[in-house]
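What follows are several structures.
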Structure 1
Amino acid sequence: MLRAVSDPSRLRLLRLCFDQPTSVSELAAAVADSEPNVSRQLKQLATAGLLRRARRGQSVEYLPMIGGGFAAELALQLLARIDPVDPELCEARARLRALETGGATAAELLASSRLGRALVAALDVALSRDAMGTRVLAHVGHRELLELLARRPSRVTLRIDTAVERTVVQRWAESEGLVFDYRNAKQTRESPLYDVCVEVPRPNELRELAQVSPWLGRLRDVLGDDGVLWLALPYDLLDHDGIAPPLRLRALLDEQGFDCLTLAPVEAEGRHLLITRSRARARRSERENLPASDARRGALGA
């Protein structure tokens, strides 16, 4: 039980399930994480006896265990200690409300945040210049960043991997008069290469340092040569083995074919991120002298 509740993101899921019975897809949209990740975390909580499953039509909901006992006692003690104004919990509750009500306001569909405003302040001028008239791929969950991208003369594609999250973002975008293309991870890999990529991983998306390098490799695969990557990574994720996070991030970028151009810290709502602007180096291979169309097919195949 203690192992199951040792992660803050699982505690938030537990809080949301105690608020009301909720399905995996709804929770994934609420916490802006993938359904497989959320499903694994809910399974840990259920295996520990803190949650139970109940079928509702075609879906399965998670809700508190019936009866007393140590598990229920522990859950109530822990939930009483969660900050009721925790920004991530408030955003998740707002998204759940938006899913329940077809007439939700734009503010409820995609919650505004101090962190989103801090990211825009850090990226605004340079990102606007990079994105001018280019093909942009973005994977972000902050309303302010989406507004920044949508109001530039560029074609913006949002990478969204769950149907529920796509519905939430589309509904919000329509209410604001904003236009995006929408693709999942598989579709972005099959698309023509992008000029600019903006990545702000969800809080639960990258949990270990070992995940960062292959993740950067996948981003390099969807960017054309000389493409620009804007990236925000948690400072504590990179803080390992006594190596300064900025140095580690530069090394990881270099390993995956990026030249780091700028680095800047951003802090808000208790989260400390490193923002980097990097450029994708030209690929070197035996095919580098092929016509552009053949070279592009080779990059996509890789």
Structure 2
Amino acid sequence: MLYSPINYQGNKSRIVDHLLAVLPQNVTSIHEIFCGSAVFSFASNVHNLFLNDINTHITDVVRYFQNNEADDIIDQADAIIAQYGLTNTFYEGKEPYPEKKHEGLSRYNKEAFNRLRNDYNTDKDIAKLFVLLIYGFNHYLRFNAKDEFNVPVGKVDFVKTLRDKTREYCQATKNREITITNYDFRRDELYRDVETSAIYYFDPPYLITQAPYNLFWTEKEEIDLLHIIDALNDSGYRFILSNVVESNGKHNDLLDRWMQQYNVKHIYRQYLNANYRKKNLGHADEVIITNF
């Protein structure tokens, strides 16, 4: 299983094995319309990848991994960590940083993290952004209306597991033909001149969940997307759609009615919905929908 060091909201690490299990063998290219960190595409053995996301910040990070070697990325991160005086328990161990309950390393890193965040918001250095993702709360990638990275400091630093994920994810981006775009999902170019041996993968924002990145996804966007997928099906294209039918007591009736015409695999799971203010255990009926 491939895990991304980027904890981009909604990334598919938890269900990537289920997605790979339904991926046909004779696919010549994957077109990921809401790619995020593109874990599914990079975990596949498909050579030609077309990755699209309207969020330019996440695609900039993907390009950073694509265009650099893992050792160089890690060396750059370590240099920034040292420059700002952030903790680095991979080299120093945990002994110098005794942790209080539920606090982790946040007390030691808060001031340095905030300085780094301010500097990044001024110079937009992609290597600094990667370090912010490592040290930020839950490794989230989030920006405010002023295009400023606004995630608070988290509880961990650049531990071995994150270094391993960095190497694995970086390696997965190599030796591929990758095209990256930043179009709205309704853009005609995303569906033009594509061979029928390709497959489209859609992982849109979820209509019934309350994550911040879902706020601008309304029933109109949902209907537009389902019409696009129906048109692809009518034109002989294969697709995979991952979504949630039920979550935390809410039900997506629109999706439930629409998906009856296709093949549906249900993945029932529990998840921890956590932020600084609350933690609660939620239930989800996640679905993988295909036309093959």
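Values quoted throughout were computed directly from the atomic coordinates according to the rules given, and no laboratory measurement underlies them. In this text the structure is predicted, and so the values were computed from the model without any measurement. Cβ atoms are built from the backbone, for glycine too; each structure is taken alone.
Where does the value 2.0 come from, among 1, 2, when distance in nm of label points 7 Å out along Cα→Cβ at positions 89 and 137 is the thing being computed? Answer for the origin of the read-out: 2.
For the read-out percent of Cα pairs over 17 Å apart, for residues 81-152 alone, a value of 52 was computed from one structure; give its label from 1, 2. It traces back to 1. Determine which structure produced the value 4.0 for distance in nm of label points 7 Å out along Cα→Cβ at positions 97 and 129, calculated from the coordinates; the candidates are 1, 2. That value comes from structure 1.
When mean count of other Cβ atoms within 10 Å over residues 17-24 is computed across structures 1, 2, the figure 14.4 traces back to 2. Starting from the value 21, 47, 27, 5: which structure in 1, 2 was P(r) over Cα pairs in 10 Å bins from 0, in percent, for residues 113-176 alone calculated from? Attributed to the structure labelled 2.
Kindly point out which one of 1, 2 the value 14 was derived from, the read-out being relative contact order in percent (Cα under 8 Å, 6 or more apart). If you can, show how the numbers build up before the last one.
Numbers: 1: 14; 2: 20.
Traced to structure 1.
Source structure of the calculated read-out (helix-only ellipticity at 222 nm (-39500 (n - 2.57) for each DSSP H run of 4 or more, over all residues; to 500), -14000) within 1, 2: 1.
Among candidates 1, 2, the computation of FRET efficiency 1/(1 + (r/R0)^6) of positions 65 and 217 (r between Cβ atoms, R0 = 41 Å, to 0.05) that gave 0.95 used structure 2.
Each of 1, 2 could give distance in nm of label points 7 Å out along Cα→Cβ at positions 241 and 265, but the derived value 2.3 comes from 1. One of 1, 2 was used to compute mean projected area of the Cα convex hull in nm², and the result was 17.1. Which label is that? Working through the options, I get structure 1.
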